[in-house]
1. Using Cα Rg over 2.2 N^0.38 Å, single out the structure from I, II with the greatest value.
2. One of I, II was used to calculate Kirkwood radius over Cα pairs in Å, for residues 13-60 alone, giving 12.1; which?
3. Assign the value -26500, calculated as helix-only ellipticity at 222 nm (-39500 (n - 2.57) for each DSSP H run of 4 or more, over all residues; to 500), to the correct structure from I, II.
4. Give the label, chosen from I, II, of the structure having the highest value of relative contact order in percent (Cα under 8 Å, 6 or more apart).
Structure I
């Protein structure tokens, strides 16, 4: 969280943790998630500069087991992946040139 506007404390990391602890169980318990959904938790900036940034993918289709890789992705990779999952064409902007997040999934469109 970039700021603490509307939060109980001024500690943005704590506020983000509280928000996630309240929202994630609701998402994971939803019909949408339990019927083939995925939850992407993505940092929007890296430590000090623009990368690398973290991403956690929760899905029955995700590789799992604490999988990680060193493939360089971009925000356009996320857009490309969403477009491929939902079969939306044409690929927008730099998504056409980006590496998809398909490596993170056991099953991918």
Structure II
């Protein structure tokens, strides 16, 4: 599985470490909340609501440089909109990967 990184954040910042810290802080705050919402939506079994939160999370996947994982999230989101949960396990593995990375930043 590909490894998250902050290369994109560094690129966006142009060397502004305060900006980098602010983005990382936002990710560390918002991602766990969105992940919790995702699992709550699973319990509700409302595929549209699940796809909405996957849509939000996929942008954080992109920010952490996870190109292949972003594509997995796009596919999962599409599956949800088509009435299927195909890709769920792979998406959840990505969530775990991101959680571990952010916890160690």
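Derivation of every value follows stated rules applied to the coordinates shown; laboratory data play no part. Remember, it's a predicted structure, so these values are computed and weren't measured experimentally.
1. On the way: I: 1.19; II: 1.08.
The maximum falls on structure I.
2. Numbers: I: 12.1; II: 11.9.
Only one of I, II returns 12.1 for Kirkwood radius over Cα pairs in Å, for residues 13-60 alone, namely I.
3. Values: I: -9000; II: -26500.
Going through each structure in turn, the value belongs to II.
4. II
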